[in-house]
1. Just checking, which of P, Q has the largest value of FRET efficiency 1/(1 + (r/R0)^6) of positions 44 and 292 (r between Cβ atoms, R0 = 35 Å, to 0.05)?
2. Comparing relative contact order in percent (Cα under 8 Å, 6 or more apart) across P, Q, which structure shows the greatest value?
3. Taking -5000 as the value of helix-only ellipticity at 222 nm (-39500 (n - 2.57) for each DSSP H run of 4 or more, over all residues; to 500) derived from one of the structures shown (P, Q), identify that structure.
4. Out of P, Q, which one gives 36, 26, 14 for Cα extents along the principal axes in Å, for residues 196-243 alone as computed from the coordinates?
5. Where is distance in nm of label points 7 Å out along Cα→Cβ at positions 300 and 316 largest, in which of P, Q?
6. Compute mean count of other Cβ atoms within 10 Å over residues 4-11 for each of P, Q and report the one that scores greatest.
Structure P
Amino acid sequence: MKLTPFFEKMAANGAKMVEFTGYFLPIQFESSGIIAEHKAVREKAGLFDVSHMGELMLTGKDAFATIQSLVTNDITSMKDGQARYTLLPNEKGGIVDDILIYRFNEQKYMLVVNAANCAKDDQWISSRLLGDTVFENISERTAQLAIQGRAAEDIIKEFITVYNVPEKNYTFKVSVLFGEEIILSRTGYTGEDGFELYCSDKIAEQVFDLVVEKGNKHGMLLCGLGARDTLRMEASMPLYGHEMTDETLATELGLDFFIKLNKDFVGKQALLDKAPLCKRIGVRLVDRGIAREKALVFDSEDKEIGCVTSGTHSPTLGYPIAMLRVDRDFDGKEVYIDVRGKKLKAEVVPMPFYKKNY
């Protein structure tokens with residue numbers, strides 16, 4: 001099992017550790033718990049260790065061309081200091097991963113990939129480099145903290161000069177802490193305003209202590225994977241391995257905004273040739289119970305139409321929610337979800353389930 005650079009700090013603060021994608025990571029903290037951590041992010045701020053995520057650097061004159069040929073989104077309009085979400089498809093139109101692209105300049109990019117897919121993405125991308133493209137996997141020496149919540153900006157401004165704080169969502173800036181370059185981005189995976197701080201493992205503990213010291217003034221709590229999952233569910237953020245896999249057609253996720261068919265990329269022809277058979281929808285449960293992953297879903301006429309991909313109780317909304325993968329032609333207002341042999345009624349609702357109001 002791998003340990004992140006923040007493992008000792010998290011453990012010393014009462015983290016309950018679990019195995020996740022080959023790492024020991026906090027699922028929650030003894031002094032708070034998932035609900036309190038979730039509420040802290042919604043109302044103030046929370047701090048997550050996300051060092052398990054992967055970081056891949058592509059540099060060189062053809063780095064742009066390499067990335068453009070591999071992703072569904074169009075990065076032509078990206079400017080220095082911008083980040084962009086995209087899917088990384090395979091030849092069959094399925095999904096290798098969903099990633100973030102960071103552009104430093106026209107010859108330098110960083111791809112942030114899911115932890116479970118880091119080795120797979122490394123092999124996939126490094127074997128498809130075009131011309132003058134240099135590939136480097138810097139994941140092992142890169143630490144990452146996510147500061148999420150409406151107080152996140154105030155916390156960041158406690159130790160980063162205003163000039164070096166990204167102003168817009170999906171942008172980033174390079175700054176200096178403890179004598180080393182760090183990357184500060186503004187993306188988030190919780191439905192709130194949020195920042196990600198990338199630094200080397202050499203200064204990770206110093207950075208952690210600094211963020212905690214400044215964050216405590218604003219009611220920030222340390223948070224684990226449990227709250228991260230309930231937060232992303234409320235924000236209807238898809239999770240690789242749940243809403244998407246290598247077999248999931250990219251056009252079946254409701255993410256068509258990030259698929260630009262006016263350019264060439266791996267898997268484009270498959271997406272043109274294959275009509276989507278399924279779609280992603282959101283529901284709130286009417287009957288009491290939690291819809292769990294892989295539970296079968298039926299329409300009002302008792303016809304099986306799909307399955308649950310993610311489900312939880314929403315601490316913010318106060319009722320259970322779920323994301324489903326259902327037949328493309330389903331247009332009903334309610335479904336029934338089989339939970340341990342009992343079919344629970346759920347109503348179809350718009351996604352995201354939660355939107356920030358500031």
Structure Q
Amino acid sequence: MSVRFVMVGGFLGAGKTTALGRLARMYAAQGKRVGVVTNDQAHDLVDTNTFRNQGLAVEEVPGACFCCRFDDLVSRVGSLEDSQKPDVILAEPVGSCTDLVATVVQPLKDLYRGRFSVAPYAVLFKPSHGGRILRNEPAGGFSPKAAYIFRKQLEEADAILVNRADELSPAEQDELVRLVGEQFPGTPVLKVSAATGTGFDAFAAFLEQDGAFGRKVLDIDYDTYAEGEAELGWLNATARLTADARFDLDALLTAVLGELAAVCRTLGGEVAHLKLIGMDDAGAFAVGSVVSNDTAARLSLPSHLRPREAELIVNARVAIDPAVLEAEVKRVVAAECGKVGVQAEFRTSQSLRPGRPVPTHRYATAKS
């Protein structure tokens with residue numbers, strides 16, 4: 001029997017990790033075995049550790065998007081098939097990626113049709129940036145080239161999910177649904193909250209459908225796409241935190257996130273996503289994030305831990321020079337740790353701008 005392959009797209013900070021974690025729990029409650037494949041431009045991904053710490057079997061495709069590491073994606077899924085015999089594979093692509101129907105969905109459906117049953121391709125809509133982009137507001141967001149990627153992600157979706165409904169008023173939800181419906185007519189729009197589960201029964205039911213899905217092959221300008229991605233500074237870093245006395249891990253993560261967001265605003269860089277995970281040596285953990293310049297630091301998974309030692313992983317995606325981003329992250333982490341008597345020793349750090357996407361396969365038309 002074929003494995004159900006469920007890929008959920010969406011821009012950086014749209015809530016993909018939380019959404020896939022909720023879907024994983026829903027499938028597990030049905031008695032299904034679940035595997036997860038994450039994806040990033042660099043190593044040391046917060047999302048991978050988040051899924052693992054939730055008890056899920058996870059493989060990671062680092063170094064480029066699924067489209068450019070298609071063979072690695074299939075190989076990582078194969079590792080999960082060998083070790084876990086999953087009924088469902090959940091795949092989380094890089095949040096700055098688009099054209100995934102032509103480069104991932106269609107190749108999987110065509111080249112591996114007996115091995116995988118590919119679910120409809122859903123894309124999470126990020127309200128904090130999406131509202132500004134769909135209103136064509138020039139200030140307080142990304143450049144037109146980055147906004148181009150955001151729009152293209154929605155254009156190829158079989159369904160668009162307006163996420164973070166729990167953070168929006170009914171009037172705000174209605175406005176976003178109207179804007180999405182006007183600009184992407186014919187595409188189903190669902191209001192959901194990955195954090196609370198609102199709308200997820202309907203979402204899961206949509207993913208069970210078969211038929212003429214995953215067929216929206218884009219007309220896309222790869223020069224604009226590549227330049228839009230390259231505007232983002234990318235940082236993945238890990239640090240060992242140690243202290244003589246116990247410290248409040250949740251408070252420290254919140255302080256680091258808040259100060260990083262303030263620094264990015266001062267530097268004029270729009271935050272796409274700042275994400276931290278802090279873990280003690282027993283495997284307990286906290287996860288926090290900031291998803292735009294206009295949103296506050298938030299712990300999606302508080303730990304209530306007071307350790308003397310912990311591991312910190314930082315993933316930052318901000319529209320500033322990556323070398324500047326790396327220096328500021330290290331400075332802010334050291335300064336905020338120092339305020340509470342914690343020493344931070346950075347173990348790894350990778351900063352970069354994403355390179356030009358070069359897909360392994362790209363289907364010009366839908367074959368299946």
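1. Values: P: 0.70; Q: 0.95.
Evaluating FRET efficiency 1/(1 + (r/R0)^6) of positions 44 and 292 (r between Cβ atoms, R0 = 35 Å, to 0.05) on every structure, the highest lands on Q.
2. Working: P: 18; Q: 22.
Largest one: structure Q.
3. Values: P: -5000; Q: -11000.
Comparing all candidates, it corresponds to P.
4. Working: P: 36, 26, 14; Q: 53, 38, 16.
Source structure: P.
5. On the way: P: 3.0; Q: 2.0.
Result for distance in nm of label points 7 Å out along Cα→Cβ at positions 300 and 316 over P, Q: largest is P.
6. Numbers: P: 19.4; Q: 25.2.
Top value of mean count of other Cβ atoms within 10 Å over residues 4-11 goes to structure Q.
No value in this document is a laboratory result; all are computed from the given coordinates. Because the structure is a prediction, the values reported are computed rather than measured. Cβ atoms are built from the backbone, for glycine too; each structure is taken alone.
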